[in-house]
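**Student:** Please go over the structures that come below.
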Structure I
């Protein structure tokens, strides 16, 4: 097997697959059949080290984890983790001397550029987080928003190691006055002949995110691979994936949000019939969500009797308090058991509920509650981009028991 740290980069920016439609509680059945019927695409070269049978290749820049591949463990293996890139990555040569990678720190009292080697002397922290594309669940929108038709697989639970951003700030004398945002800038090569702000991957998040953010050089116990932002990534726990900047070259504390298009007009919660604009809510913090990973309809009819209904649940910036499971499409609910290690408030929890299923069709749904009292919504929030779908009815699965 080729070493994932030295694979050449071959891609990118192929068009997204046509959106999959889904209707009501039985939506997953149609999606599963469509995916099963589609001829599998080969993995792109930069991700050739990943597990092909665990991934759906939507395009050269979008790879989705198959729902059945999540299994019953907490951590998502790197070889099964989804990929979403807004621009082609830098050349793989940047991994040849990881410690030489540099990042500019601005908006502090003593701004300077630090190498990865220097960052490693400032502190160390390890955190488990849910990494999720803000469009995860877009494939369930009947309106068929443009973009990749993710179902549940644009997410994973990952362990990151790096230096806390707050430690870097402290080493540089603290924040300059008047700062309100943390702004991260990616190090991708920009296409020539266009306004840089129209394509630059640069996102701003509220200053409070600094308390938990890290500059990560390791993922799941290994040096950060190119496909996931190596050699250095800004990780913002509890925030949607686009805010976790890959190949980070600049972290600036700023009084205003970035002027890059991806910030001003991209990833906004735009109501149907409108165009994205800076006055609409930005896709920032994740909210409480869960889904079932087994049993699934594509695995064929179940035998009557006891089945172990299992899945994952997370609360964004709040820990999960509990999960309920329904086998009748949400008419009645039973408390599920959280299983496996609790890796902290930013990680997801596995849940399980043994249920006895008789012959017929059953709609299995899960509904999570976080420690702040937020309950997973039944319906999605309709928006132009197909973002932030936490609907438990959309994520339900329909199984047949013979």
Structure II
């Protein structure tokens, strides 16, 4: 985590600690808050939201959840989590030991104990972000928690898990994460129809993204609610992983034309996803839902950390800034953007160039749907491994606990 608490404040500059040689300074503007004269320091994260309408979220969650407070003060407006994040958080920290010990002593099995640990973190984080949720009339301030990755091919099991998580977390600003696998597209529709807000995750292609939008619209229409203003959604469109795979394919092709397209595929596809978003959330069908209070399913840029060190460390943030979108950033991307990111609407500044790149890749034999399918399988498998690994770690803790108790 970036340690905002240990950051050095001055009247015009904030420096973040980092393992790089620079001191990570970034300029902040100061204004007087009403009444007490305490200066409010604005960061580039505040400007991202206030000037361009994009919500910066933090892609991380661990105990103590109160560590998020300075993030919120510095402009973070929501939090995302996934099985890999919880695997790292719980297995590498002692902060969960007391609650876990009590759960095991009370007779909980390992997986039930896992969910209790996760639910507490999600509830506590929701409480911190609830003021943002209230201030924005349910448009922002969400905390996301994912159904078990073991359910990625189980349509009805996913629906039941989403209902259960929604009920036990019992917070208005929780997003239930559902993967955009083919079996879970109907799950998204049914979950939305049940009045449950959803973060659709692991979207890697335009065709699957369109199916996700349609599932959201279908769900709103099927809900029977007269007021749709509290049923919202984001569509988590993954970015950097696309380049990681397509770059390998381009290097295998090996021609100068192919090699010149490295590092360009992900942003190009994301740019076209925003065009699709604008198209789908307009026209008579959408306007009919707006009359019932419906909110657009915002595009969320996920996987924004740069995997290739030769690329700019803001490659998956700077070119994807636009209204009604979310950028969820892990530490690396958040640090980079705060330090030297550019706050400017860029998402539709180079649409024709993006179309050209997308088409050029197709002509080279890159099958976008096949790329999306492979990345989806890899993403689901990665989360399953994290989930299983964490349960194994918890079992080992429980075993050692039992030995102590004997």
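Quick note: the coordinates plus some simple rules give every number you see, no bench work behind them. The structure presented is a predicted model; accordingly, all values stated were derived computationally and were not measured. Cβ atoms are built from the backbone, for glycine too; each structure is taken alone.
**Student:** Which one of I, II has mean count of other Cβ atoms within 10 Å over residues 102-109, as calculated from the coordinates, equal to 17.9?
**Tutor:** Here the read-out was taken from I.
**Student:** Given that FRET efficiency 1/(1 + (r/R0)^6) of positions 94 and 230 (r between Cβ atoms, R0 = 35 Å, to 0.05), derived from a single structure, equals 0.40, which label among I, II identifies that structure?
**Tutor:** II
**Student:** To continue, here is another question. For helix-only ellipticity at 222 nm (-39500 (n - 2.57) for each DSSP H run of 4 or more, over all residues; to 500), the calculated result is -16000, so let me know which of I, II that is.
**Tutor:** This figure was derived from II.
**Student:** Then there is this: To which of I, II does the computed value 31, 27, 24 (semi-axes √(5λ) of the Cα gyration tensor in Å) belong?
**Tutor:** Among I, II, the structure yielding 31, 27, 24 for semi-axes √(5λ) of the Cα gyration tensor in Å is II.
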